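Take a look at the structures listed below.
Nothing in this text is a laboratory measurement; each read-out follows from the coordinates by a stated rule. Treat the numbers as computed from the prediction; the structure is a model and nothing was measured. Cβ atoms are built from the backbone, for glycine too; each structure is taken alone.
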Structure I
Amino acid sequence: MKLPEYERVIYQRNPLVEVACQIRFPTILKISNQEPFEFQDKIRFKYPLYEVQKSVSIPGIQNELLQLAQKAGLALNFQDTTYNFQSENLKWQLSLNKDFIALATIEYERYESFKERFKEILDLFEQIYQPYFYSRIDLKYQDLIIRSNLKIEQDKTWADLIPYHIASEFHTPEISQSIKTFIKNWEVDIVDSGKLQFKHGLVIAQDPEKGTREPAYLLDADFFTEAATRRENVWNILDQFKESAGRLFRWSITEQLHLAMEPKPIYSDDR
């Protein structure tokens with residue numbers, strides 16, 4: 001899949017819900033056998049809130065079987081421990097597990113700033129735990145097109161906002177007015193930089209505070225590679241994923257929607 005190039009912009013009305021990066025590595029038992037006190041001491045001023053999450057994890061066993069075993073009263077001692085560190089405003093979360101390290105945010109502004117934060121974390125992680133190599137790298141962007149949030153007139157149809165090559169259903173008169181929800185899942189190769197899992201479709205967005213429900217279009221993109229990666233190559237891969245993410249988003253919306261989100265040209269990293 002080769003995506004067209006577009007001018008880089010920052011949207012004044014940004015539909016991003018969450019951005020996350022997860023890097024997996026061969027299991028480091030040290031992480032699960034003792035609390036990461038040295039790691040936490042280095043990051044606690046940026047991520048002061050600490051939480052331990054434990055879950056049952058048995059490779060090869062499906063969740064349905066686990067639930068049946070638990071109902072039958074069988075003891076399951078295979079616990080997977082994840083250490084979560086959150087910023088004071090709860091908008092950034094750093095997660096550390098024996099198999100991965102991840103950073104997620106709902107306060108994303110631009111890739112350059114996100115990369116700087118995660119690079120600081122990964123450098124520290126490598127100093128303390130010295131992973132031999134990385135086994136999977138993911139960069140995820142989740143956007144939710146909610147017309148009221150973006151100040152888009154309600155008389156604009158989804159066909160005005162989402163192009164035919166993404167959702168032909170909106171451009172098919174026989175069904176376009178009857179569609180309530182749908183989800184599509186794609187997995188495609190990205191030129192020179194891995195793969196993309198792309199989940200998108202019409203969903204219902206709920207706002208518990210306002211008590212409202214509104215149709216919204218979900219664009220959930222996960223760029224990843226499962227090739228063994230040395231430390232020095234991590235950022236080249238993530239830079240390529242960022243470039244593809246910006247192109248994918250722009251390719252997935254119409255010019256009308258692009259302009260409605262008030263794009264502002266920039267000349268450096270954008271998404």
Structure II
Amino acid sequence: MTAPSTTAPPGIALFDLDGTLFAWDSQLLFRHFVLRREPWRGAFLLIFLLFLPLVGLLGDGGMKRIFLCYLWRMEPLRLRELSQEFAASLVPTVYPALRAALESHRESGDFLILASASPEFYVQEIGHLLHFDLILGTPVELGAFFPDLENHKGHAKVTRLQQVLPASYFENGRLRKSHGYTDSTADLPMLALCNSATVVNPSPILTARARAATWAIVRPARPWRTRVGFTLRLLALLTGLGEDPGGLRVPLGKNPEAPPDKARA
């Protein structure tokens with residue numbers, strides 16, 4: 001991608017991806033997308049399950065390496081092809097309220113940043129289709145059985161933004177005239193860079209933080225109705241079962257999980 005202009009834009013909008021622009025962790029969705037086309041890769045799930053008891057020792061980055069072993073020996077051209085097809089299928093499912101916010105920022109001439117912890121090889125494709133100006137994800141180097149990566153989560157997002165954005169985009173330690181969007185407390189360091197924020201379907205902890213900081217809160221409908229429904233859909237995504245276990249292509253009006261979208265300070 002071309003380097004950002006050194007001239008500060010009118011405003012800056014930072015968007016998380018998973019749980020923010022749509023309901024699910026995109027790593028689950030991409031795994032399902034791949035397994036529907038190459039079912040034999042589902043056998044690698046056993047390896048991930050065997051390592052689950054070590055999650056406290058390996059951390060998020062280590063578990064992400066193990067999770068991605070299902071992509072072992074995939075040719076780069078094939079990975080790019082699948083990433084592009086996946087992005088094209090996913091972009092129409094962006095929450096309408098978040099799509100409207102994205103378009104509003106674009107019309108205002110704001111600099112649009114997509115900052116995700118998901119693998120950059122498909123995050124880039126999603127970001128291109130949504131016309132983001134800067135697209136950042138977890139860099140992944142396939143080749144080894146457990147691919148090398150630098151987990152782009154939490155403070156890592158802040159560090160990378162400080163590395164790639166010109167100094168003119170910052171003022172008093174924050175991004176100038178900026179607004180952040182996320183669903184996760186993991187992004188609190190990123191939101192600390194912003195002048196204002198919107199949280200999406202926040203947890204009780206994030207809800208409390210949002211109210212204390214007078215951030216906007218939106219609660220778009222999600223595809224599952226109950227915890228059991230969520231679990232069944234998650235298992236189907238992990239194993240490659242069903243055409244659309246994520247439920248993203250079902251019109252939300254026909255499968256409501258939450259009240260109509262509302263924004264609250």
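For the reader, a short list of remarks on this structure follows.
- For FRET efficiency 1/(1 + (r/R0)^6) of positions 5 and 29 (r between Cβ atoms, R0 = 30 Å, to 0.05) computed as 0.10, the structure of I, II it came from: I
- For log10 I(q)/I(0) by the Debye sum over Cα atoms at q = 0.12, 0.14, 0.17 Å⁻¹ computed as -0.75, -1.03, -1.49, the structure of I, II it came from: II
- The maximum of relative contact order in percent (Cα under 8 Å, 6 or more apart) over structures I, II, that is, the highest value, falls on I.
- At a computed 2.3 (distance in nm of label points 7 Å out along Cα→Cβ at positions 13 and 245), which of I, II: I
- Per mean count of other Cβ atoms within 10 Å over residues 141-148, the highest-valued of structures I, II: I
- In this comparison of I, II, the computed figure 10.5 for mean projected area of the Cα convex hull in nm², for residues 37-148 alone is attributed to I.
- Structure from which -12000 was derived, helix-only ellipticity at 222 nm (-39500 (n - 2.57) for each DSSP H run of 4 or more, over all residues; to 500), options I, II: II
- Distance in nm of label points 7 Å out along Cα→Cβ at positions 157 and 181 - structure with the largest value, from I, II: I
- Per distance in nm of label points 7 Å out along Cα→Cβ at positions 45 and 173, the highest-valued of structures I, II: I
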